[in-house]
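Bear in mind that the values in this text are calculations on the coordinates, not laboratory data. Only a predicted model underlies this, so the values are computations on that prediction, with no experimental measurement involved. Cβ atoms are built from the backbone, for glycine too; each structure is taken alone.
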Structure I
């Protein structure tokens, strides 16, 4: 084997199609664009979702739903999870700083305490919002539920 005898495998290299180089090239005259119509013209750009004039899919489907721009999304924490957090980290005051420090919620999350599960310890809880049942359960054990802004 010599360097001058090396060549790529048969069929692995294709010749570039040189269009608009005369009739003799086989790709002259209309330059592989066919005859007339928008697609044969220079500067033609098909619109996204264009289906050849047929009504596009996104226009055939009905409009549904509504996204409320003023919606406030809360991160929910149930009472049983609150109990688990207080036991795991030995907390008697569960506030936003403690939740953020222990990686339970992120810095900009809004927290809502919900009444799912059972709370056994007396806790001082601070959160952005409380459900009525959660507030009642916390206060029934002698704890306090404070809403923060």
Structure II
């Protein structure tokens, strides 16, 4: 076998029908049917077009509003901090430690909330604190730092 003797498998290669090249190539309409937008040159279907039926994005009711200026916080409660301190034996809880232990994401803004009980003396860094959380942390002998 030589390079110039190679051929594709029998039946695997077809020649395309040359549409719109005379009567023997699909008739006068060249496979496009009769009349209508799809038979015209330059036709392109709009995204979501359903053949004239009311499209889904217009049938479904719209409601609500998303405020682009609102700051969304990831909430972390005191019981989660207590569990983290028991696990890591850290006295300073920073955002890096929260991210490393999978409690929050790297881009999340963190707010500490007051559910649960904190017995350990810890210094906590976060973007925001609730009143009950900051009082509980300071009552346990720790400190609160806003980032």
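Ranked by distance in nm of label points 7 Å out along Cα→Cβ at positions 74 and 90, which of I, II sits at the highest value? Sorting by distance in nm of label points 7 Å out along Cα→Cβ at positions 74 and 90 in descending order puts I first.
Tell me which structure, out of I, II, gives 3.7 once distance in nm of label points 7 Å out along Cα→Cβ at positions 106 and 122 is calculated. That value comes from structure I. Sorting I, II by distance in nm of label points 7 Å out along Cα→Cβ at positions 2 and 98 from high to low puts I first, with the largest value.
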